[in-house]
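Have a look at these structures, which come just after this line.
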Structure I
């Protein structure tokens with residue numbers, strides 16, 4: 001992550017796809033989003049969709065991500081992520097265990113792990129070699145039914161003890177993101193806060209980057 005002028009490390013945006021997409025429409029929104037400002041990575045999360053749909057979406061969206069130097073991460077399925085040449089995979093607690101995901105993906109791929117609101121799960125994932133740990137949900141989300149409510153204090157706890165980056169997820173918008181940055185989030189994982197943003201996805205990415213820049217300037 002790039003540093004700011006005051007030597008603070010600038011957090012970055014982590015885009016999460018909607019659960020279902022119209023690929024012809026989404027491809028344009030995706031391009032506009034990545035054109036509009038800094039984005040670190042994009043996770044394709046098409047839960048319970050046919051593998052053919054996931055393959056087609058990856059085939060069309062991954063080159064756009066690569067052209068913008070954005071890491072392309074697949075949700076849940078390390079076998080498919082490896083076969084499709086994705087940059088990484090994100091696994092939840094009910095998905096493929098981290099060790100198996102790492103074995104399938106190889107040492108150089110990104111493997112991130114959902115840790116909900118659990119310090120124990122985060123420490124275990126980091127000890128095993130996860131590239132990031134994800135905490136949440138911090139706010140109600142229209143994209144995913146949250147099973148666990150996380151408090152922002154877990155981000156501060158993590159940033160005080162760990163070097164592995166942490167991702168904040170769950171109902172994050174440009175209006176509520178600043179508190180998560182102040183608590184120590186390294187990445188803001190956002191879905192509807194960008195895709196449903198008034199003015200379009202590009203305006204959404206720009207709005208989040210303004211908030212990140214506001215935090216970095218303090």
Structure II
């Protein structure tokens with residue numbers, strides 16, 4: 001088995017540094033226990049946590065935001081990207097996850113265990129759309145809508161019992177990300193069970209080591225662990 005490539009601090013980009021130059025906003029949901037989208041109801045991230053992204057994915061997100069804005073006037077609000085090993089561990093320890101252990105189980109896993117998936121490599125991004133006035137665009141479900149019935153999941157890309165407007169919004173977001181990846185000569189995976197999640201293909205992301213807060217400088221750490 002070949003050795004995994006390490007992700008160094010210099011490989012990570014602060015997505016918040018692009019809000020003045022691109023139609024993007026940052027909302028670090030898991031740093032805010034009372035945030036309406038924080039299903040864990042706990043401060044998983046430090047209050048001052050930034051949104052870090054692998055340097056190879058960041059340009060695709062920014063290009064996709066430009067494409068989407070040019071087509072619709074909608075703005076990308078970025079909800080989560082780098083989710084360190086420690087952050088994934090804290091999520092798994094929350095009451096809501098303990099009450100829904102199937103979220104961590106195959107074949108319909110909705111949460112990755114520590115070190116697994118694109119997020120702990122900064123190679124997965126969660127995105128919603130906002131109007132220029134800052135109102136959320138109707139996408140059919142909230143961000144991070146997790147279900148007890150994976151076979152009937154309204155957040156899934158295959159779910160079509162939605163209005164034409166909602167289906168159009170989902171298509172706009174997905175088409176923008178796919179087009180931006182193509183422009184960059186890369187392939188992006190729109191995660192089938194979550195309309196908001198886009199990531200590098202697992203065959204590529206899994207050649208990298210997951211990121212631990214313990215190996216990041218203090219000012220870059222996602223959690224306080």
Value 19.2, calculated as mean count of other Cβ atoms within 10 Å over residues 89-96 from one of I, II, is from structure I
Identity of the structure behind 4.3 (criterion: distance in nm of label points 7 Å out along Cα→Cβ at positions 33 and 201, calculated), options I, II: II
Value 13.8 of Kirkwood radius over Cα pairs in Å, for residues 57-120 alone was derived from the coordinates of, among I, II, structure II
For -12500 (helix-only ellipticity at 222 nm (-39500 (n - 2.57) for each DSSP H run of 4 or more, over all residues; to 500), calculated) the corresponding structure among I, II: I
Among the shown structures I, II, from which was the value 0.55 of FRET efficiency 1/(1 + (r/R0)^6) of positions 65 and 129 (r between Cβ atoms, R0 = 25 Å, to 0.05) calculated? I
If distance in nm of label points 7 Å out along Cα→Cβ at positions 49 and 113 is calculated for I, II, the one returning 2.7 is structure I
On relative contact order in percent (Cα under 8 Å, 6 or more apart), which of the structures labelled I, II is highest? II
Taking mean count of other Cβ atoms within 10 Å over residues 25-32 for each of I, II, which is largest? II
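Bear in mind that the values in this text are calculations on the coordinates, not laboratory data. In this text, all values refer to a predicted model and were calculated from it rather than measured experimentally. Cβ atoms are built from the backbone, for glycine too; each structure is taken alone.
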